[in-house]
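Enquirer: Listed next: structures, encoded as structure tokens.
Each reported figure results from applying straightforward, stated rules to the coordinates on display, with no laboratory input. The shown structure was predicted, so the numbers you read here are calculated from the model rather than taken from an experiment. Cβ atoms are built from the backbone, for glycine too; each structure is taken alone.
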Structure I
Amino acid sequence: MTPATEAELAEIIAQAKTPFEIIGGGTRQIGRVEGTPLHTGGLSGISLYEPEALTLVAQAGTPLAEIEALLADNNQRLPFEPYDLRALQGTTGTPTIGGVVATNASGPRRISAGACRDSLIGVRFVDGLGRIIKNGGRVMKNVTGYDLVKLLAGSHGTLGVLTEVSFKLLPAPQATATVLVGEGEATSATTMAKAMASPYDVSGAAHAGGVTVLRVEGLEGSVRYRSEALATLLGGESGPFDWEAQRDVQAFAGRVGDVWRVSVKPSDGPATAEALRKLGAEEVLFDWAGGLLWVLAEAGSDLRAGLTSGHATLIRGEGQAFPPEPSPLATLSAALRQKFDPRGLLNPGRMG
């Protein structure tokens, strides 16, 4: 099913007797769902773009590439650097802006600009009863009552089918530079913490292959000064680095094994990586200043079994994608699903 309008989508859900698998571009396959495919690609188009107000409103099925091309023409960007996991997960299709929001897809710039949900200022969606719901607006101050904007971001289609999303934007940087520090994993957390605490406005901090990398962005003169100062502070040097490959975890694409995404306290990154290796991890990449670990592991390894801290999601592999929720959180999640999808029609089982 591919509804062409929000009203048609609402009617389909209102009349439904069996569950749906909600599909945007089909590129972000996390967790399994048994249901009739319901595609949102028919809900496409940019509803409003005001470059001078740094605001964009788009229908959920709009290709992400179309939005990014329009913004680039006006020297603007989505602040949160959404990742593209097609190569990693072996999927095809076209990423949509609704899929970005549904998965809260956020790249290396999250440490400075926040996650997708932090740039999202308004949503329209259809809930499991076929009701059309709007929350937020086109400016930040319009969020009132329940903040469904933040709730829908990262809900993986389990609370409602997004039909339209609104964002605040940022100007694109005039220049970018990366400082590279050759060091082992054990000291990388200290280096990244030092960089983040500096006055040099770091917008990316990662570690892989014996190198810690720090990114600065902005006006050309400012970037030159800040990157030189950061290199002096950390004992590193400016050099090339592929941030798009880091964002999309291309190092693990095409390689055999499961891929996990583990969120931890940044200072716990090295210790957590060491613990994960004892559980079957073969390689670990650090992002978000050490707060995000991308892990390549032997197929079938249960990395959650011995994880004493953090949150592990299975991004590629067989098994339950999301970890069991603690009892209080599970109770809250169940209450929310009962409120927005009492018939269990929307991506049942995707989040456990």
Structure II
Amino acid sequence: MITERRCLIAGLVFGCLAPFLLSDYGLTTLIGILYYGLMAFSLGFLVRNVGMISLAQTAFFGLAGYMVGILGVKAGWAFPWPPLAGLAVALLAGLLFGCIALRTFDISFLMITLAIGQLCWALAQQWISVFGGFNGIQGIRPPVIAGLDFADPKLFYYTLFAVFTFIIWGLRKLVDSSFGLALRGIKESPARMAALGYAVFGLRLAAFGLASLVAAVGGIFSVYFTGIITPSVLGLERTIWVLLIVILGGANYFWGPLLGTACVMVLDVVISSLTPRYNSVIGLIFLLIVLFATDKGLVKLLELLPRPLRAKNGGSDVPPSAAEYKGEKHA
């Protein structure tokens, strides 16, 4: 039977061998999957464990990237200060914005984070002397450390893959810890958790700050790889794109954000080579997912398989339906 552990081992083996198995274009696509995957994981972590749909994750992704460009290119700071400053600014922004947005729940929280994200986009668009306006900041180059030039795609990939693996491992441990359990309790009933003595606001703020930090790491790798940062990274289109990625992969599953990111990036390559109407095809796919599988995304396809085949394809990660649970209980 194919278990999650075997899938993870296969994924690690593929990740280690990817530069030798993929073409240059394939490796470029995989690198994009990893750094956009970090941003998607930051949103998926909030949705799955705290029930918070944040539309500000692209802001933290972009702010960290802008700090690398401003300090590394314009100010001429040497590595590692630009990326460290990017992480610090994104974390501080996450905590500051969190103090404002986390006093609300549900649709109010979503709208406030949307406003925050658009405020950051407008700032980057209009403050030309600092952020470069529409053209953004160009000429961002990966560092050279101890004679190792990280502009080399293979070296860059292995660095990103190691950081990505470490962050996802840490998130998985955190989700399974008492902290993660408290967050899920807050998701179910904030009032009940407050009555039990939990600092609901503090726990939500900690989760929001952590998610902003994860998104910031993705933004730093993104600008070092592409060499440019523009306001479009913080725009509404990119914000909705990340949200739909999480929904596509399965908002209630830990690996959903990675699955959604990989599918969208691969579809981008495949569909664009077949038809110029990429946005129409992707929009149709997202529409079907939202209509018929909002919470489970692509994982819903496993439930359409016969039960024995579903188990063979890792169906143990898919929670049983209420009817199945009752039947197993009575049996």
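Enquirer: Have a look at I, II and say which one yields 2.2 for distance in nm of label points 7 Å out along Cα→Cβ at positions 82 and 170, as calculated.
Expert: That value comes from structure II.
Enquirer: One of I, II was used to compute relative contact order in percent (Cα under 8 Å, 6 or more apart), and the answer was 19. Which one was it?
Expert: Only structure I yields this read-out.
Enquirer: Work out which structure the value -23500 belongs to, where helix-only ellipticity at 222 nm (-39500 (n - 2.57) for each DSSP H run of 4 or more, over all residues; to 500) was derived from one of I, II.
Expert: Traced to structure II.
Enquirer: Determine which structure produced the value 17.5 for mean count of other Cβ atoms within 10 Å over residues 34-41, calculated from the coordinates; the candidates are I, II.
Expert: This value belongs to structure I.
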